[in-house]
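Chemist: Okay, got some structures for you below.
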Structure I
């Protein structure tokens, strides 16, 4: 499992037109990797995430995405994602196809992909608008044993899953602790797994509510301190709530968004320089 700079990892493994899952639930959101994808001007990406928030707003506004599969999208605790809305409502900077699912459906889709199955199942209690908006995103079937109504969800197998984690050891095993979200399932479902980490250590202990991704399933790891900022990394640093509030004004208009993107992403060399520009201790 190679150690690569984040720049080299994205250049080697992320290509135009791929499906890319950037997971992390409330914390460990791989902002640094998303920014590097923007710097390298990847296009026509199918972005996948259980809860897209600011990094997806930035990638969509930067023109990286042509499709989004998700279950909830917003600026958590603040409001809308204006670049996401602009892409859907006005096709700026380019049209965006969306497939919307529930949290449970996203989890089932990842689990099916991780299990090598073509689809997964949830109970179907009542018709919803999601059933009608995109009929290709699910199918109503009957259980062959009980005749109960079930919803079949196509498996998710991203070309690349990108995660942020607390540590990698010398052997290349990755430690993720705190809220796990869909990280494990998204990692196992992917054809390629890239991980950014806070630090490299000789060895680590895995506490309760932690997972270890073995070295043989990781395509590349990059040491990027602060790589989840402005989200938090449990045990490392807190969420930058001021940035989430500030983003509401930054992203509201195309001009202010483009100016921020140019100053803080396109014209910075890496995540460390971006953090310095934002005056965040890395």
Structure II
């Protein structure tokens, strides 16, 4: 069964004029292995981006520390001059030293330099949306003040280098702290059919017109949870990733998706998920996956 809406319908970021299709694209996998260095197939990376935009994707998520610099340079090569209506969302808060590790980059100097890196490599005069990514231990958001970092972004916004500000890997308390400094238009956190600790947070954001952009749509499943998703997908003659993405679009209207891939075929599979209609009995099964014991 297919929905009439294209790419999951449309969403306008609150307090902005930016409207995107709900199925977007995440560019992280365009860099080389380990998100480091150039891809094995640079021309293929360009093809994936052009195919995505040709199919109607107008929301691309990236970061200059992917590569580093590589992913943004590929986005520029593939799509510049950018088509009208394309929204490019980037991130700050990390750096990639030569040992290929992921390290925080949160000082005012590092954040400012990161904005200029993104502007230069994307070939933009102003960034549409910049997310401040809070680097944690890898076990989800951790409490701690982000006021200094958001204040830096708000100043860069006043300078005209950033149009809108978002957050990534944050708690409710951190969102509230940031909102005292600037409007926040989106939140990126870990969330999927098996990991639903942000359920109430998503609904709260929806009431405020704030987009919620889940990452790792298939991350951290237990074997039993994976088996349950596989069975649901088999019943629909679909791939598990397609069903997981379709469930996310069904979950809340303020959820925007940014699945990433370096394969045109995989891209097309992901985009097909935006037009899947999930039967009520499948939704019930998927809703119960988070409660499946390990």
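No lab work stands behind these numbers, since they all come straight from the coordinates. As the structure is a prediction and not an experimental result, all values here were calculated from the model. Cβ atoms are built from the backbone, for glycine too; each structure is taken alone.
Chemist: Which structure, out of I, II, was log10 I(q)/I(0) by the Debye sum over Cα atoms at q = 0.12, 0.18, 0.21, 0.24 Å⁻¹, for residues 163-250 alone calculated from, if the result is -0.38, -0.78, -1.00, -1.22?
Modeler: Values: I: -0.38, -0.78, -1.00, -1.22; II: -0.43, -0.79, -0.96, -1.14.
That value comes from structure I.
Chemist: Ok, one more. A value of 20.5 was computed for mean count of other Cβ atoms within 10 Å over residues 35-42; which of I, II is the source structure? Show your work: numbers first, answer last.
Modeler: Numbers: I: 20.5; II: 15.0.
Computing mean count of other Cβ atoms within 10 Å over residues 35-42 on every structure in I, II gives 20.5 only for I.
Chemist: Distance in nm of label points 7 Å out along Cα→Cβ at positions 187 and 259 was computed and gave 4.1; which structure, I, II, did it come from?
Modeler: Values: I: 4.1; II: 2.5.
Comparing all candidates, it corresponds to I.
Chemist: Out of I, II, which structure matches -11500 when helix-only ellipticity at 222 nm (-39500 (n - 2.57) for each DSSP H run of 4 or more, over all residues; to 500) is calculated?
Modeler: Details: I: -8500; II: -11500.
Derived from II, not from the others.
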